[in-house]
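S.K.: Once you scroll down, you'll see the structures, which are given as structure tokens.
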Structure P
Amino acid sequence: MASGDSEMAVFGEAAPYLRKSEKERIAAQNKPFDAKSSVFVAHPKESFVKGTIQSRETGKVTVKTEGGETLTVKDDQIFSMNPPKYDKIEDMAMMTHLHEPAVLYNLKERYAAWMIYTYSGLFCVTVNPYKWLPVYNPEVVLAYRGKKRQEAPPHIFSISDNAYQFMLTDRENQSILITGESGAGKTVNTKRVIQYFATIAASGEKKKEEQSGKMQGTLEDQIISANPLLEAFGNAKTVRNDNSSRFGKFIRIHFGATGKLASADIETYLLEKSRVTFQLKAERSYHIFYQIMSNKKPELIGRKDHDDTNFHSLFCLQSAIDILGFTADEKTAIYKLTGAVMHYGNLKFKQKPREEQAEPDGTEVADKAAYLMGLNSADMLKALCYPRVKVGNEYVTKGQTAQQVHNAVGALAKAVYERMFLWMVIRINQQLDTKQPRQYFIGVLDIAGFEIFDFNSFEQLCINFTNEKLQQFFNHHMFVLEQEEYKKEGIEWTFIDFGMDLAACIELIEKPMGIFSILEEECMFPKATDTSFKNKLYDQHLGKSANFQKPKPTKGKTEAHFSLIHYAGTVDYNITGWLEKNKDPLNETVIGLYQKSSVKTLALLFDISPKKNNHSCSALALQVGNYC
């Protein structure tokens, strides 16, 4: 066995998925190669293909591709190929020619050999596989422990271990940024990072035992268990990804002075609460709704349906809730409130004859929803159809049309779901907040992915704007600071402000008289409409802001009202319903009923007078405002 292959033996069955054998590497280096004629050429269908130069004329080159095509292109459409010794190279920064086709081909060829991790200088690029690979086995974790980056093949575990070692040696906090498009594999890799730290820095504590005699998990169990719970309520199937995170999260893992796990906490961002009431065609709502409908907890519903996937997911969820120390009442409340939100979608109202007033169209669904929420059904329906509003110092009853009631029901469903999600995060954090001394933390940022769909609404703008801001911060942090190091070392360098590449689009969205500012302003005018909002956007930005454009109509595609040029691509946005989405007013009379609910968790979510030491409500107040 060659020396390189013997070094790889510690990785066990994962070895061939991490690095090529010595035999393959030698064979690659002996391939025939002509540095002058071997090139990548731009291709109309496949981006770039490999080829051989046949002839050159002024400004033009004729290339014969590997597939046998003959292409004549401008000379800036060909790119020099790297010698075979760089075939499937582990760190692309080492290439002689570092350009887009060389990067793409290297990633493609490594992926074809199931090597999904590749370095590019400081970064680790992951090509997410649709195949279960043995590269996360326990022996792989052990093999990366304490190894410098260059001593082992590229892997998310290497990034994690290096952050851990730097934290201990430099005595500084570290952060790992996991970014990419929707469906790129961010959440999967975040879980791997957490798995790594939970394994190598295990606290060594015994399982905790509650007074009831029921076992809770160790701290490392609890950190890992936060994922199934958050994914059940915060992930959904989209057209691009079967398990797409519809929220962003920043996880801090705290360590003691010796590097043992001490505690953890989670911050979440931008939960896509609109998905509770609306999904695009071919997409689904949150996993929890389907898990409940699997009837694997028959006490929750009265319907029979079989789905082994949901059974497994529900089992994981149940286990996670127990390990995280939720009480029996809290666990019941989570299922009850989720069920109530599902029933809200079936509430029906009709217009009274000859009146601008709604009335219930049957009470069976309302009875079920009210029962699950610990409310009186008649009171709930009355509050929806005849809410009491404050006018001056007096309260008066206000009539509602069927459409207004429908809007109010949707807003309430979204509010209950969002607050419950945020409350669960707070409860998880309380559980992970041990009293052990903390010395350092490693932060892991898993943000919602940049998205371009056929139909892009308010939610996509928020997600894409967040990505734009994150990319600007990242560019500034990585590249500007790097250039400052060049100056310190006396390297001659023309300074480039990479962050400015994104400034125009960010300012267009967030600055005064930007998109968000105009939306806020329009929401203050009772007679404002989607059309008046669109007209203000066009008056302010069309022809004045290069990043704001009129969309090109495409046959068979949903209507779009404006286009934004983001760093990752041009996105067409549809503004229908943005004013309503931005306001999402809550029926205060129904909120009053929630506050007196016999389901204590629901009352807590909408508590307007947080008691002393009531961390749950005060933390919710910071995140969702209004009623806390």
Structure Q
Amino acid sequence: MTTRPPCLELLAPAKNADFGIDAITHGADAVYIGGPSFGARSEAGNSIADIERLARHAHRFNARVLVALNTIVDDRELAQARDIAWQSWNAGADALIVQDMGLLECDLPPIALHASTQCDIRTPEKARFLDAVGFSQMVLARELSLAQIAAIAAQTTATLEFFVHGALCVSYSGQCYLSHAQTGRSANRGECSQACRLPYTVADGQGTVLLERKHVLSLKDNNQTDNLAALIDAGIRSFKIEGRLKDLSYVKNVTAHYRQRLDALLEQQPALRRASSGRSTFQFTPNPDKTFHRGATDYFVTGRQIDIGAFDSPKFAGEAIGEIARLGRKEFDLATKITLNNGDGLSFFTADGELTGLRVNIAEPIDGGFRLSPSLTDGRLPAGLAVGTKIFRNHDQVFERALEKKSAERRIPLQIRLDESADGLVLGLTDDRGVSATATITQPLEPARDGEQALAGLREGLAKLGNTLYTADTITLDIATPRFIPASLLNALRREAVEALDAARAAAYRRPERVAAQIPPAPYPEAALSYLGNVFNAGARAFYEKHGVTRIEPAYECGEETGEVSLMVTKHCLRFSLTLCPKQVKGIRPEPLQLIHGKDRLMLRFDCRACEMHVLGRLKPVRR
């Protein structure tokens, strides 16, 4: 419909305000954070005071704070969610991330609305509808290909957001009810029990075991490093990192990694610019392989691939570093080209496929590798180690220690100009967005005895921006006769100019405006909504009725779907992963499959036309 916005936004997770501040320091253009309640990560809630503190810091760099208000809420909670929206707005938040359409029927503040990943945006029709009802930004489904993204981009004016890194939900977001069915903990209410990370035995319709105790619903982690340019071309403008429950080293490392990659692309595309101000410099070399991941996949962005699962373990094995060459009673020799250090964490798979870890006490270099003495619980090496065992490193002590300290700095480059005036000197500062401020000296100044030395001293003094946000990019001195300026006077002039620039930049910051909904109301793409529509309150029902939906079933969390239904809808297909797909092997007869975990049995239904898998089950009678 229109060309995409010229800004590229790196969007990082913030478990709390301090994490968000560090994410901005390490290059984020925006951060997303949970408020006091109703964020899709119930364990990552934050006070309004912390949101205000984060927003105040973020806005100094023209960075945005997005508050996740993206669970479904019941009728009793809707007013509280509305209050949090107003409190977030008053605290300085720039946008709300929303799943529940009932919120749109409330008297919300004039805050920008972003459609959450739980809105399950996979089609141009869905995106066009959300655009029409007032969403200015929307995160597209992770399962989309580049061609599907481009098709959506062609039919919406909204900023398109896409997950580029982190954990992958195996189900389409917002379409998973497995946790609620089995434990009463709803993913759409921010309480997912992560049943997808459990080990399952796969059996056919006759009960024949095809795969035993594998994590067949657990996927590798998303990594779109190599697809960033293609995603830009397809229309993505906000690049989102998953991880509001991840630790600080992950946030620092992964944010810095994508900052460097996006900056390199921005240098190649002058028509595009970054969404916030400042430049980050790092005291470490970013490497996403160093922090938690389950292996890497680009999922379906470049087409369906067979190796997207982390079937062996949902844990972090780490980087492969070598094999055991000799095994002693309390130590072993590792053949490796990697430098190891005391405190490193290692892991290996036992013969029965279990991932086991150990911590290095002493790492001693030897020919061809290292002699490692690990921490021992019973005076012996862990069972399962043998000559030839592959070893991984999942904790690099030196790398983690670097991230525990100050690991980055972000400064805003300034054009500094000192000019003569009729009655003194004028110091002007201009930031990278064109915001300017000045300070003046109006007292008489004596000519300098040594002009060159005086000018050099002025340059040096003006560049001393210390603990401010700023760094000198260019310094221009337009002075016909060099003057002697005492250091105390120059310092005061510089401080006054910086304070004036701080005030001017704060006054110039504008939060994005709420987009008005189309009138008359745009029709919803479908006339009926099943439980998959997640309608959990009267407000949501009124919203969809207003937009032409004539049949609306209640959300699964209402407990009315007691029979066997799709508890999970996923693009991941076990038939394909096990080479049992009729499209892979001609003449193969599709068989029903089932997943078994303890006493639980889940049937699998395959929709080959849509190339999707449904995990079927029913609501357990035992509730929390």
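Here, each number is a calculation from the coordinates, and none is a lab measurement. Computed from a predicted model, the values in this text were never measured in an experiment. Cβ atoms are built from the backbone, for glycine too; each structure is taken alone.
S.K.: Thinking only about relative contact order in percent (Cα under 8 Å, 6 or more apart), which of P, Q has the largest value?
M.R.: Comparing P, Q by relative contact order in percent (Cα under 8 Å, 6 or more apart), the maximum is at Q.
S.K.: Here distance in nm of label points 7 Å out along Cα→Cβ at positions 125 and 549 was calculated and came to 2.6; which of the structures P, Q was it taken from?
M.R.: P
S.K.: For which of the structures P, Q does the calculation of helix-only ellipticity at 222 nm (-39500 (n - 2.57) for each DSSP H run of 4 or more, over all residues; to 500) return -6500?
M.R.: Q
S.K.: Now, a different point. With FRET efficiency 1/(1 + (r/R0)^6) of positions 93 and 541 (r between Cβ atoms, R0 = 35 Å, to 0.05) as the yardstick, tell me which of P, Q scores highest.
M.R.: Q
S.K.: Next question, about the same structure. Given a computed value of 23.8 for mean count of other Cβ atoms within 10 Å over residues 237-244, which structure among P, Q does it belong to?
M.R.: It was calculated from structure Q.
S.K.: Tell me which of P, Q gives 171 when you compute volume of the Cα convex hull per residue in Å³, for residues 245-396 alone.
M.R.: Q
S.K.: Given a value of 22.1 for mean count of other Cβ atoms within 10 Å over residues 285-292, point me to the structure among P, Q it was derived from.
M.R.: Among P, Q, the structure yielding 22.1 for mean count of other Cβ atoms within 10 Å over residues 285-292 is P.
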